[in-house]
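**Student:** Structures are listed in the sections that come next.
Derivation of every value follows stated rules applied to the coordinates shown; laboratory data play no part. Quick caveat, the model's predicted, so the values are computed rather than measured. Cβ atoms are built from the backbone, for glycine too; each structure is taken alone.
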Structure I
Amino acid sequence: MARAAVLHAVGDAELDLRDDVSTVDPGPDQVKVKIKATGVCHSDLSTISGVLPAMPPTVLGHEGAGVVAEVGEHVTNVKVGDHVVVNWTPDCGTCPECLRGEPYLCMTFIAQSFSIANFRLGDDTPAFGMAGTGTWADEMVVPFQGVIKIDEDVPFEYAALLGCGIPTGVGAAVNTAKVQPGSKVAVVGTGGIGLAVIQGARIAGASTILAVDPNEAKHPLAKQFGATHTATLDTLDEAKNLLTAGSGFDYVFEAVGKAAAVTTAWNATRRGGDVIVVGAGAADDNFEMSAFGLLFDGKSLKASLYGGCDLKRDIPRFVDLWRAGRLDIDGLISRRIRFEDLNDAVEALKTGDVIRQVVLFD
């Protein structure tokens with residue numbers, strides 16, 4: 001039996017922190033992973049609130065890293081004892097999205113996660129894993145495509161963030177937007193994802209990076225990660241005039257997950273510039289604009305799901321950037337906590353006082 005944080009119903013005030021949960025045995029194409037570290041991400045909070053869909057009872061968590069404990073007979077990409085990062089959007093390799101070279105859009109295994117339960121509660125009730133994973137548990141079973149091998153010198157707490165926060169944010173800048181050296185960038189929202197976007201823009205060589213957040217207490221941290229300037233929503237127009245002579249920024253990233261934030265990003269973008277939506281918003285939170293403006297402003301509105309990453313390609317790149325001192329992972333970790341602290345961690349996430357909390361498993 002293992003520990004796991006279980007959501008029994010959308011909107012539950014607290015998660016059920018249990019110690020009587022087990023996984024199914026891995027099938028021929030599956031891998032069992034013993035989780036060593038997992039992040040507390042805003043998407044987990046969105047799953048609890050119902051903004052992101054789930055099939056309760058659900059073992060939460062999707063950003064994690066650990067050690068391979070068992071492998072199915074057909075698995076060749078990893079072996080028992082390998083250190084791995086969890087990929088919450090495994091690519092099947094055969095769907096139209098995968099064949100177009102867009103593995104981050106593959107829905108094969110995510111769709112299956114709503115009908116296939118890889119956990120069992122103590123009373124033998126089937127339980128599903130968030131996005132087919134469930135990293136807020138001692139162990140889990142995923143398709144072999146759901147793990148990416150990493151070198152053993154990468155700390156598990158860093159490796160966990162390579163499963164979601166880093167690729168989503170850094171990837172949005174370098175993969176989706178393809179930020180050009182010398183360009184001017186603004187990032188709306190400086191939570192964990194926004195700070196990763198700022199790092200990606202800095203790595204790509206942006207000359208100006210404006211961090212926009214109504215909470216001024218977050219501004220110094222944004223500068224620590226590479227922002228050259230900061231603004232609140234009230235001072236954004238002033239900063240836009242100062243930094244771009246009023247024309248707007250080349251790339252503006254929305255890292256909040258709200259239609260109002262997309263509007264803010266759109267208005268801060270220059271004619272012909274790119275608006276990149278990174279935040280996961282609610283299905284009924286609609287963004288509106290005029291057809292006239294869409295055409296004649298010449299702006300592009302782009303979605304950046306999972307940072308446009310192919311984790312097999314990009315995780316080694318991110319590790320190399322970390323080793324070179326160009327990617328700060330440690331600075332993104334606000335707190336290192338234990339499994340029993342998860343409900344407190346969820347409350348801290350709601351207040352916005354933390355960037356990333358990482359659960360360290362024994």
Structure II
Amino acid sequence: MNAKKVVLNSRPGSNGIPVPANFRLEETTIALDLQQEEVLVRTLYLSVDPYMRCRMNEDTGAEYLTPWQLSECVDGGGVGVVESSRHSAFREGDVVTSFNWPWQSHAAVKGSILEKVNPSLVDGHISYFLGAVGITGLTALLGMREKGHVTKGANQTLVVSGAAGACGSIAGQIGRLDGCTRVVGICGSEEKCKALVEVLGFSSAVNYRQQDVAGGLRECCPDGIDVYFDNVGGAISDAVIAQSPSQMNDCGHVILCGQISQYNKDVPYPPPLSQETQENLDRKKISRERFMVLRYMNKADAALGELSRLVTTGQVKVLETVADGIENMGVAFCSMMEGGNLGKQIIKICH
């Protein structure tokens with residue numbers, strides 16, 4: 001059968017900004033006579049995520065990430081339907097997901113990379129398996145639980161950067177449900193600020209493109225900041241942690257989840273901090289620990305069950321930006337890297 005696939009056309013360079021032309025759409029042919037243990041899948045949705053910027057480099061800078069190869073099919077998070085199978089665990093009609101899903105409209109893959117999922121866990125919103133009830137939701141929930149030290153009744157204030165993105169939008173809601181008195185989001189547009197407050201239940205939001213971040217946080221956080229869920233790094237995080245007078249309270253906690261503002265730069269991960277920021281962390285005894293969700297996968301099943309309950313009961317609201325068509329994978333990825341998405345950026349591939 002004929003299918004479409006996306007390959008890596010060129011690399012942006014270690015210090016370059018990705019452009020859609022870094023990706024190329026090609027036609028491919030799939031043999032229908034599957035090998036033993038293979039499964040033919042039809043792709044429903046694909047995910048684009050910030051970590052993929054590292055995979056565009058020859059050296060990803062992370063031992064757990066392999067680089068994409070030039071002129072070879074790109075892969076990442078995906079969800080789809082089994083069309084035929086020679087693997088005992090899967091049969092026609094099963095809904096399946098994978099972290100290593102090829103960017104193809106249809107694909108013959110090893111059954112070992114697939115996991116069967118139940119659409120009832122997301123009320124039929126299959127794309128949620130790539131976001132709120134998938135690895136993104138796990139990162140938000142476990143990041144808050146493992147590194148946030150939130151205690152009900154302790155009058156804590158949580159600040160989330162990249163708050164209108166896939167992970168930040170969930171992390172802020174988890175913080176509120178877990179007991180934070182005040183949840184403040186930092187994002188890049190008035191539309192996003194409005195969504196955080198009116199849809200997701202954040203206490204307030206700061207638009208970093210139009211406001212002084214430090215000044216906005218002083219207004220929104222009269223009791224200081226106890227927990228900072230950091231998705232962006234750079235100047236925004238310096239404003240949260242080190243701005244004088246510092247908003248971070250003594251013995252506060254920084255959850256180092258992502259540093260998207262630094263991913264187009266050739267710097268180590270996590271990127272080095274400014275002297276002022278590091279000194280403030282030390283002086284105030286603020287913890288700042290890198291959070292890697294892959295180290296907590298023994299807790300994944302229970303956490304995904306909780307996320308499913310929170311989403312299906314409406315306690316956690318899910319925001320998505322949906323692009324249509326595999327030909328728009330590169331455009332969607334670059335838009336996500338520049339903050340063009342509200343909530344999780346996904347691409348609808350097939351019906």
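**Student:** Can you tell which of I, II yields 18.0 when mean count of other Cβ atoms within 10 Å over residues 78-85 is derived from it?
**Tutor:** Of the options listed, only I reproduces it.
**Student:** Given a computed value of 0.25 for FRET efficiency 1/(1 + (r/R0)^6) of positions 30 and 206 (r between Cβ atoms, R0 = 41 Å, to 0.05), which structure among I, II does it belong to?
**Tutor:** II
**Student:** Looking at distance in nm of label points 7 Å out along Cα→Cβ at positions 102 and 150, point out which structure of I, II has the largest value.
**Tutor:** Of structures I, II, the maximum of distance in nm of label points 7 Å out along Cα→Cβ at positions 102 and 150 occurs in II.
**Student:** Assuming 5.8 is distance in nm of label points 7 Å out along Cα→Cβ at positions 14 and 182 as calculated from a single structure, say which of I, II it is.
**Tutor:** Considering all the candidates, the number was obtained from I.
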